[in-house]
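Peer 1: Each in structure tokens, the structures are laid out below.
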Structure P
Amino acid sequence: MRLSHLLFKTQKQAPKDEVAINAKLLIRANFIQKLMAGVYSFLPLGFQVRERVINIIREEMNALGASEIIMPALHPRSLWEATGRWQGMAKIMYQFKDHSGREIGLGPTHEEVVAVLAKTAISSYVDLPKAVYQIQTKFRDEPRVKSGLLRGREFTMKDLYSFHRDQPSSDEFYDRTKRAYRKIFERCGLNSFITEASGGDFSKEHSHEFMVECPAGEDEIFLCRLCGFAQNKEIAAKTKNHRCPHCQKGVWEKVKSIEVGNIFKLGTKFSEPAQLFYKDSKGNLKPVIMASYGIGVERLIGTIVEIHHDEKGMIWPTSIAPYLFYLLEVGESSSALKKFGEQVYNRLEKFGVEILYDDREKVSAGEKFADADLVGLPWRLVISEKTLVQEKIEIKRRDEKESRLIKLNEIKNYLKR
């Protein structure tokens, strides 16, 4: 892709109304644009990152055997009244009347909707277990939206819902989803801790949050680095001598963190109000056991930036970078150098290289280098009069200081995502 073709213009200064590193860097690098507090547009480079993150999530959800669907964002009040959550969620749920006077809510989550939907496909024990997921825009009237993509009012959520005949079946899928979540975050370049948390309004049992240690995090967890056991501050066990309550050996340490995912055992909280029942092998009618599992896409992207950056800009993990290579030319823009630049770009495109070519004119080498660091692609390629003479390219990893010269056909050694 040629940079001159993109809707692209970086900013030298961070926006004054943003305090979070993720928002400052993503806006400066022209990945996102703020429309209002908690609401952002995704520009071409940001959209590419978002799509790559979604593809990783989708692959792992499909590997679980879940089917992808899409559900409405507009929900009638009656659906939420059945579970008592129309009033219970009123502080964060956008609620209004349409022109006919009907009361409508914008969905902050979809447990009620999916329970009603499942009634069309589940009536017998032979129909279970089942799992469906969606990747959809959600709306929440968050009172605090000062953390960039970490807390938004309009955002993309992957929510997975599973349906089971009994608790052992639900528990087995729950544990498999835990492993899938860990894999998603690892593929996105994050080390997450499975953290016990309150079940809240969903369940009397503990739920589990996936936390990433980060100074910018709004959450606090207690963590044992020795055995990996972690609990949310709200339920953390009080211990003597600051020892882990799980292994009794490691230090029980309080750290700041960002929640990148959560999973809940719902039991029959939503199936019974929706009259989602199945007949067992003896013909008895029983409520379906449910569980839900969420990942916020934008929050995940914001967390990645909070973890992977330096004073110059972002450092994207190879798996989710919008492109693998940032190509630029420096020095006097002679006809020979420009011709060489075009040859390199065209040949790399033919190789199937994911490349962003900074072909902007009347932009200094210093600006191009600064933008390359700010954008943070995994590899930077530089062509100059020096490399032209040798018919080579200068290559450097974004997170390394030293560069080296390689021949064009050696680029295939750097193509792995």
Structure Q
Amino acid sequence: MRYSKIFSKSTKSTSADNESINAKLLTQAGFVDQEMAGVYTWLPLGLAVLRNIEQIVREEMDALGASEIFMPSLQPKEYWDTTNRWEGVDVLFKLKSQTGKDYALGCTHEEVVTPLVKKFVQSYKDLPLATYQINTKFRDELRAKSGVLRGREFRMKDMYSFHTNQEDLSAFYQKTLKAYVRAYNRCGLQVKVVQASGGVFTQNLSHEFQAITDAGEDVLIACNSCEFGENSEIATHNEGDACPTCNAVLVKTKGIEVGNIFDLGTKYSDAFELEFTNEEGKRQRVLMGCYGIGTSRLVGSIVEASHDEKGMIWPKSIAPALVHLVRIGEDAESVEAADGLYNELRAAGIRVFYDDRDTTAGAKFGDADLMGLPLRLTVSKRMLAESVVEWKERTATEATKVPRTDVLASVKTFAQA
């Protein structure tokens, strides 16, 4: 990816509405562009991050044995009437067609997936099963805010599981909980697993996954030594108590919810009469679970948790590129050397963002810090005279020099570290 070939560019200005760190940095770095409150265009660099996150999530869901599908966002009112949620979900976007029919823009997909699965499940032999999608959701938020953390249009992975008994549902629930923690960790984010209310989804308790940051909207009672946490709204422990998991001292902190899982019981199978024939030949309600990760929200959460005064700091696993290659100078020798290194790295399968613009070194270095790619390599006439390339990791305070002949091997080692 050459900087000169993408139309989105960095900017020093930002909207007055962008009060949050993620909104300011993502906009200034040219990763997203705000269309209106709560609605963003994902530009090439931001889209690359989003896709990397969604691929990690996809891999973890596939490892659970879930099948990926893609469900429609336009949903008939009758489905929502069936679950008595047409009036019960205050963020539901409602549309009236020119045919006179009413529709909803999906903020969740229980109303679609349950009748869908009913078409294919008849016997206990058809269960258990799990299916998921990565889709765009819509929520009529009264006050969309905090950049991509709380949007009216956003990306989400939602998975639904279907079971013959509670033991099987509970076992899958726990496997998914662990898969979620793995996915967040692979994205470079440490989370707390927090017990919380099921809200409009279920009367059963659920679990939230909270990224600890001062930008969080939720107040938690959490442990600094393990993943235990509780939402303060329903906490059974207080600040200063011993952690029930590891006995460390619990503290009060703030978090951003980046995912949740619910034991739905038979709430939706009752509504849609989703049943199976058990081994005794009797009809029985299917038990369901629901599991969501806000993938676009996760992008903003990672920015909130991983940045400094210069800009964003992306983990290697989700960065839009591993290497930010900077060329200083427009002389033929520098251009040839930088182009050659760019092609060499790409041929080796290294993701590279190449700043080949005709602008100052200060502007290029400033953009490199703002964009936050893991490794900056700089090619200049002065470096060429020494047969070296300047090496600067985003989290390092100083740059070093690497012999030009060692660059590829060093980058590969860095990528695997």
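Since every read-out is calculated from the coordinates, none of them should be taken as a lab result. Because the structure is predicted, anything quoted here is derived from the model rather than measured. Cβ atoms are built from the backbone, for glycine too; each structure is taken alone.
Peer 1: By the measure mean count of other Cβ atoms within 10 Å over residues 353-360, tell me the structure among P, Q with the highest figure.
Peer 2: By mean count of other Cβ atoms within 10 Å over residues 353-360, the leading structure of P, Q is P.
Peer 1: Here's another thing I want to ask about it. For volume of the Cα convex hull per residue in Å³, for residues 9-240 alone, which of the structures P, Q scores highest?
Peer 2: Max of volume of the Cα convex hull per residue in Å³, for residues 9-240 alone: P.
Peer 1: Which structure, out of P, Q, was distance in nm of label points 7 Å out along Cα→Cβ at positions 113 and 369 derived from, given a value of 5.0?
Peer 2: This figure was derived from P.
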